[in-house]
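Listed next: structures, encoded as structure tokens.
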Structure I
Amino acid sequence: MEFSDHIVFVDESGDHGLENIDAVYPVFVLTFCVFKISDYVNIAVPRTQSLKFQYFGHDQIILHEKDIRKQDGVFLQFRGDAVRRHNFLGDISNLVNEVPFKIISIIIDKTKLIDMYISPYNPYNLGLRFGLERVAQHLINAGCSSKLTHIVFEKRGKKEDDELELEFRRICDNHVLGYKKFDFSKLLLRPLFADKRSNSTGLQIADLTARPIGVNFLNPDKQNRAFEIIEPKIKAKKIFP
């Protein structure tokens with residue numbers, strides 16, 4: 001089997017539950033970050049590793065958006081050094097800006113979803129379906145139709161991962177009920193589940209993209225430097241409903 005020259009990393013922001021919806025952040029966001037493998041190997045990975053060594057002296061930390069934003073864990077060191085924090089955030093922004101990749105974002109407005117549907121579909125499954133449709137079309141346009149492309153997710157737990165893999169395969173086998181917008185038999189997609197401790201560069205970059213997109217959707221007029229950086233990389237966006 002021939003492998004694709006692309007790889008996709010997926011991250012989420014918000015929870016996909018429809019009970020006790022957070023009034024401050026009532027959305028679920030999935031981002032699919034599509035890399036050419038040559039760009040990933042030659043640019044994304046070495047640039048990320050270099051940044052880690054520059055600020056921490058090793059590469060065993062995980063660049064997690066929430067921890068960076070709240071200055072928790074290893075990022076606690078920046079609380080007492082405003083200049084160093086400013087420089088670090090600037091270099092993180094430059095990293096995301098300069099690494100070549102495309103973003104396909106799916107935003108599920110959970111409040112509208114439960115208002116419009118008596119038995120709404122699981123927001124994660126909706127996001128997965130909408131995202132895979134757009135990823136698949138992008139890969140076909142890039143000439144990957146007959147090659148295997150891996151879609152990498154961060155592990156969440158055995159039950160959750162099994163359910164996600166089942167839904168993923170149902171979608172790719174064209175077994176999802178409802179409207180049929182895309183024929184997934186046109187290409188080969190395979191889910192891959194990575195432990196957070198695997199220190200995946202792609203998952204860490206994807207993690208930096210999801211929340212800024214959700215925040216911009218909820219507050220489009222508010223200055224959002226993180227979103228301004230990633231906006232040019234957004235190849236496709238779906239807001240539902």
Structure II
Amino acid sequence: MRDVQFLPLDETYELVIAVDNIGGVGLKENDIVNVDYETVGHFGMRVAMLECLATGAQPLSAMIHNFCGDEAWQPLVSGVKQTLRELGIEHISITGSTESNFSLIQSAVGFLAIGKVKKNEKKIAKTPLSAKWAVIGLPLVGADVLKRRDQMAPLSLLQPLIQTEGVYEILPVGSKGIGYEAKMLANMNGMEIKDIQTELDLYASAGPATCWIVTYDPSYESTIRSIAKNWFHPLVVNINHRQSLP
């Protein structure tokens with residue numbers, strides 16, 4: 001399953017809920033990665049909102065669950081706003097809660113993205129056997145996210161890719177790596193991957209969704225390459241056989 005929940009709203013629409021968490025990253029003495037909370041807010045909401053939007057959803061709200069203390073709230077909100085700006089999202093609510101009764105020795109934040117999507121327009125299980133596969137961006141985690149920021153997939157690419165007619169699905173890659181996500185995507189489409197050929201590390205964590213898998217109609221490859229530019233990395237995916245979808 002993808003890291004999203006779908007709940008029926010009416011006969012036409014479903015509510016889309018996506019979540020991400022960041023722990024041990026911030027300004028507390030015992031944090032593993034030391035960065036400001038604006039950066040934490042930016043990358044945390046990046047993951048949740050990417051998961052939501054990649055299904056074809058229209059964003060409705062962003063929520064923050066803050067366990068870093070009252071002083072972290074405004075920087076977290078600023079980081080979330082930066083993410084929304086980069087995605088071209090305006091005029092959605094940002095809300096949440098802060099744990100102010102107890103102080104934790106490490107930073108911890110949860111992020112929730114809420115949207116809605118038409119049931120018949122969800123970009124889920126849309127990839128045919130004839131599709132080509134690619135990765136946009138590189139898998140990065142921890143300090144490399146900041147040091148090699150220019151190599152991660154820019155948020156500004158998401159909407160142009162989603163709106164390209166020949167794109168079947170977009171799947172943000174998480175901590176389990178490209179190989180795991182590719183196999184999951186194939187399984188959701190009733191396929192089994194035999195092997196994957198690529199220049200990329202299939203097992204490296206992509207941290208805050210620094211890269212995305214894209215499946216597409218081969219006739220649209222030049223269009224997709226022109227959008228993704230140097231962030232485009234082909235995957236040669238060999239399918240063993242097609243399964244029966246449950």
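Readers should treat all values here as calculations from the given coordinates under stated rules, not as data from a laboratory. Owing to the predicted nature of the structure, the values given are computational and were not obtained by experimental measurement. Cβ atoms are built from the backbone, for glycine too; each structure is taken alone.
Out of I, II, which structure matches -7500 when helix-only ellipticity at 222 nm (-39500 (n - 2.57) for each DSSP H run of 4 or more, over all residues; to 500) is calculated? The value was obtained from structure II. When mean count of other Cβ atoms within 10 Å over residues 82-89 is calculated for each of structures I, II, structure II comes out greatest. To test your reading of the models, identify which of I, II gives 34 for relative contact order in percent (Cα under 8 Å, 6 or more apart) when calculated. Considering all the candidates, the number was obtained from I. Quick check: 18.0, 54 is what I get for Rg and Dmax of the Cα atoms in Å, calculated from one of I, II. Which structure matches? The value was obtained from structure I. When distance in nm of label points 7 Å out along Cα→Cβ at positions 66 and 138 is computed across structures I, II, the figure 3.4 traces back to II.
Structures I, II were shown, and mean count of other Cβ atoms within 10 Å over residues 34-41 at 17.5 was computed from I. In this comparison of I, II, the computed figure 15.4 for mean count of other Cβ atoms within 10 Å over residues 26-33 is attributed to II. Which of the displayed structures (I, II) returns the greatest value of distance in nm of label points 7 Å out along Cα→Cβ at positions 98 and 130 on calculation? When distance in nm of label points 7 Å out along Cα→Cβ at positions 98 and 130 is computed for each of I, II, structure II gives the biggest number.
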